[in-house]
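Take a look at these structures.
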Structure I
Amino acid sequence: MVLANHVRKPLDDRRFSSHFVTMDLDHDACYRAVCQRDPRFDGRFFTGVKTTGIYCRPICPARTPRSANVTFYPTAAAAQEAGFRPCLRCRPETAPDLGAWRGTSNTVSRALALIELGALDDANVDDLASRLGVGERQLRRLFRHHLGASPIAVAQTRRVLLAKQLIHESALPMTEIAFAAGFGSVRRFNETFQALFGRSPGELRRAHGPEISSASQGKIELLLRYQPPYDWPSILEFLRRRAIPGIERVTDQDYARTLRLNGSTGTVTIKPAHDHDALRVVVRFPILSALPAIIARVRRVFDLAADPVPITAHLAKDPALAPLVLARPGLRVPGAWDGFELAIRAVLGQQITVVAAATLAGRLVASYGDRLAEPDGTLTHVFPTPTVLAEAELTSLGLPRARAAALSAVAAAALADPNLFDATSDLGDAVKRLRAIPGVGEWTAQYIALRQLREPDAFPAADLGLLRAMANQDGFRHSSSELLDRAEPWRPWRAYAAQHLWASQR
């Protein structure tokens with residue numbers, strides 16, 4: 001993640017964004033950012049202080065160390081692997097987790113998404129590399145080059161920082177924090193913190209009130225940070241129009257949905273934290289160890305890893321997109337909670353309106369989804385499993401025979417390949433794999449890639465909404481192939497361009 005050697009004062013966050021693509025960090029440029037405590041650089045690098053052995057965010061309120069006494073790292077994992085421990089004042093676990101490598105190494109980006117979802121919890125780096133179609137040595141080399149740390153170090157650092165966040169922001173007992181953060185045992189949890197901080201986890205907690213079990217309060221609450229600006233109204237409206245009755249609930253202030261992981265069910269609610277650049281997440285789920293996977297899904301749905309600065313700067317170069325970007329500078333691309341659910345929803349939406357597709361999805365859920373043991377108002381069901389839909393007679397829902405057959409084919413494909421909706425290959429291969437499912441065309445495959453696989457360059461050019469929006473911006477009608485040509489300069493952020501075009505139609 002390079003800060004070009006010629007960068008000189010004054011600080012320019014655009015310079016950081018556009019060149020933040022290799023492991024080399026320009027020392028002087030980073031040091032000026034630290035001296036100014038500029039929040040624009042929060043999450044883009046971390047400062048290791050040699051005299052104290054700690055690493056900090058650029059906005060740390062502590063006294064600025066001398067330039068000769070600091071080293072800069074592109075990620076928290078790199079700083080921690082180099083032997084530094086997290087600062088207790090600026091709390092690196094609360095920094096925005098920026099996908100600064102996105103567009104530089106798609107393999108690393110996909111690997112990170114899988115690690116967030118627990119790919120290294122019960123498997124090794126060789127298994128992860130195989131899922132991505134690369135060799136273990138190549139994956140380690142890519143991680144070292146782009147993140148400054150190994151895949152295992154990244155996974156371990158995420159675990160430690162989540163535990164530290166729960167220590168500071170919750171009243172959970174330490175035993176519950178250990179399992180919620182993904183530690184296999186309380187002993188391992190205690191040993192890790194003793195080695196890293198020289199003290200027990202309990203000694204890091206500043207508040208001294210009573211501990212409150214998640215079982216007694218029925219929830220875990222935490223903050224997930226992002227790099228501002230963030231267009232909350234737009235993402236909430238996008239989700240509201242597509243909300244599946246019984247599964248999702250969207251109000252003027254928050255988004256809530258049911259979830260199923262490893263056979264257990266629960267709910268999650270997300271709303272803005274107005275006193276932070278963060279979303280406040282409330283998780284109600286009986287299995288504590290599922291928390292990291294739930295957090296990963298929330299981050300995906302709300303696109304919290306996006307860095308809006310380079311995306312906005314790139315798209316604003318197009319005169320047609322410039323006014324749209326100016327109107328919504330913090331626009332995100334909403335992700336999907338579950339790949340199978342999204343694929344079914346996308347097939348239902350073929351050649352009908354968004355509202356009609358949501359109605360059909362609600363009918364599907366009411367007929368084949370499992371009912372929650374304890375419904376939460378309008379949240380009553382979880383989405384049907386591939387096993388159930390593969391065996392169901394879906395024409396009974398009033399669907400055309402071809403559409404019902406396509407839904408059954410998606411369910412059968414999901415059963416045959418549990419990793420079908422994982423981001424394990426490049427965009428072209430992913431679209432080709434999805435299009436092999438009967439009834440899944442180019443539009444559907446690109447839409448799944450955009451929302452589930454989190455491909456920043458996915459672009460469903462045949463979408464009627466995009467064609468209509470682009471006609472409004474350019475003043476004449478495009479064919480889908482013409483729109484593809486028109487979108488070529490938007491690479492590698494065509495998914496964000498699509499989101500701006502869709503938002504312009506509301």
Structure II
Amino acid sequence: MESKWGQTPIYFFAFAAGAMAVLAFAPTGFFPIALLSFAWLIHLLIDAGPRRAFWVAFLFGMGLFGAGVSWVYISLSQFGGMAPPLAALATFLFCALLAAFTGAAGWLQARVPAGAAVRACLLIPAAWVLGEWLRSWVLTGFPWLSAGYASTGWPLQGYAPLAGVFGMSFVTLSLAGLLWWLARARKPLILAPVVLLLAAGEGLRQVEWTSPVGAPVRVALLQGNVSQELKFRPDRYALTLETYARLAEETSAQLVILPETALPRFLHQIEPAYLARLEAAARRNNGDLLVGVPYRGAEGDFYNSVVSLGVAPRQLYHKTHLVPFGEFIPPLFGWINRLLTIPLGSFARGATDQPPLAVAGQRVAINVCYEDAFGDAIGAGAANATLLVNVSNVAWFGDSLAPAQHLQIARLRAAETGRAHLAATNTGVTAAIDRDGAVLARLPQYTTGRLEVSVQGYGGATPYMRLGDWPAIVASLVLLACAALVAWRRQRR
């Protein structure tokens with residue numbers, strides 16, 4: 001291929017395949033596009049040496065992230081106050097950093113000698129999973145657009161309670177490899193494992209890994225629809241508080257949930273009479289209210305927090321996984337403060353072992369903003385909980401792909417843990433998700449409203465909650481190591 005087409009078309013096709021793969025994720029969510037895109041990537045990688053494989057996979061990643069997380073530019077320029085040229089450069093460099101992990105995966109699989117079928121169906125998926133896993137924790141992690149998310153709501157979602165999103169990524173790329181092998185070898189027998197993987201996934205979707213606990217609870221999720229440019233303006237403060245108080249007082253739900261930083265001042269600065277008003281609304285329903293609010297600790301640290309008000313004793317959750325440059329500035333990057341104007345951008349991390357909040361007869365595991373993108377942490381926190389609750393403010397990303405992608409992530413967290421997942425957001429998507437990842441109800445974006453729904457709490461543990469990401473990671477390492485060992489022994493002979 002290289003002699004006929006040269007390097008440039010190959011790299012262009014890799015970039016185009018990555019950009020096309022975005023259509024497999026929300027809001028489009030057409031999973032077959034993921035198979036087609038990754039099968040084309042495998043075709044470009046199959047005979048490539050390590051150096052070319054790196055660039056092919058890197059440019060696939062640039063297409064994927066350049067199209068899929070371009071909303072970073074909106075947060076930097078429109079709401080972060082960064083000059084548009086600098087915001088564009090920062091977004092490009094961010095996407096290049098993410099694509100470095102896909103490039104490293106391409107390089108790694110090319111370093112291991114193997115036959116075409118083994119490479120396509122096992123080694124490339126294994127290397128890809130390791131790249132995704134590294135991307136989920138290096139520099140605090142950004143596990144957005146992992147391949148497994150594309151199969152949310154499709155048969156392969158059945159593997160989520162077993163191996164999580166990285167296990168689903170492995171199966172997705174293996175399936176793409178089988179389809180590539182089928183197109184190349186034209187042997188109908190290859191269809192057998194394709195059908196088996198899909199049928200097993202669909203069969204696993206029918207398994208009930210968790211059991212109901214208690215009676216369903218009536219929940220109200222409040223969406224204030226406060227635009228980001230107005231959120232922290234002093235002249236908007238009273239109207240914001242009145243909007244949420246009115247929405248809370250008009251419901252009879254036992255559990256009322258407000259979004260992240262719904263009250264845009266530190267908790268100790270909010271008028272006690274207003275907090276008493278919210279608490280009275282919750283107590284009238286013999287229930288509790290959860291509200292996102294900045295919090296100043298006893299030692300002067302600032303936290304992005306959720307506080308409970310109502311019948312149960314007051315409880316707090318402090319966000320653990322902070323957003324770099326949005327909620328804290330990493331060491332050596334203090335100069336970024338001169339380019340950004342982000343309010344409340346210097347938070348401390350909460351403890352990693354915070355217990356669920358005991359409210360409204362449920363044990364609620366709270367996560368804030370993109371914390372629910374980290375499946376192993378959510379799985380660990382869900383072990384002692386009956387409900388998952390996410391509070392977010394994705395108004396930072398405007399009318400982009402981000403809210404729909406975030407909802408897709410939340411759906412998979414529900415499937416991984418066998419827990420209903422409630423998402424209360426400022427501008428959308430506010431939604432209630434059942435334990436199988438199905439959306440029970442949702443509010444339209446950019447509307448002020450209240451979503452009321454009856455939700456069942458669940459107990460028990462899925463295999464993924466017990467083992468986390470390790471089975472997928474260890475299996476990927478073992479596959480690559482075994483292939484390398486076989487090649488070494490053959491070479492010695």
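Laboratory data are not the source of any read-out in this text; all were calculated from the coordinates shown. If you're wondering where the values come from, they're calculated on a predicted model, not measured in any experiment. Cβ atoms are built from the backbone, for glycine too; each structure is taken alone.
Overview of values
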| read-out | value |
| --- | --- |
| If distance in nm of label points 7 Å out along Cα→Cβ at positions 138 and 346 is computed and equals 3.0, the structure in I, II | II |
| Comparison of I, II - label where relative contact order in percent (Cα under 8 Å, 6 or more apart) is highest | II |
| Ranking I, II by mean count of other Cβ atoms within 10 Å over residues 146-153, the structure that comes out highest | II |
| With Kirkwood radius over Cα pairs in Å, for residues 282-441 alone derived as 16.4, matching label from I, II | II |
| Comparison of I, II by distance in nm of label points 7 Å out along Cα→Cβ at positions 242 and 458 - largest value held by | II |
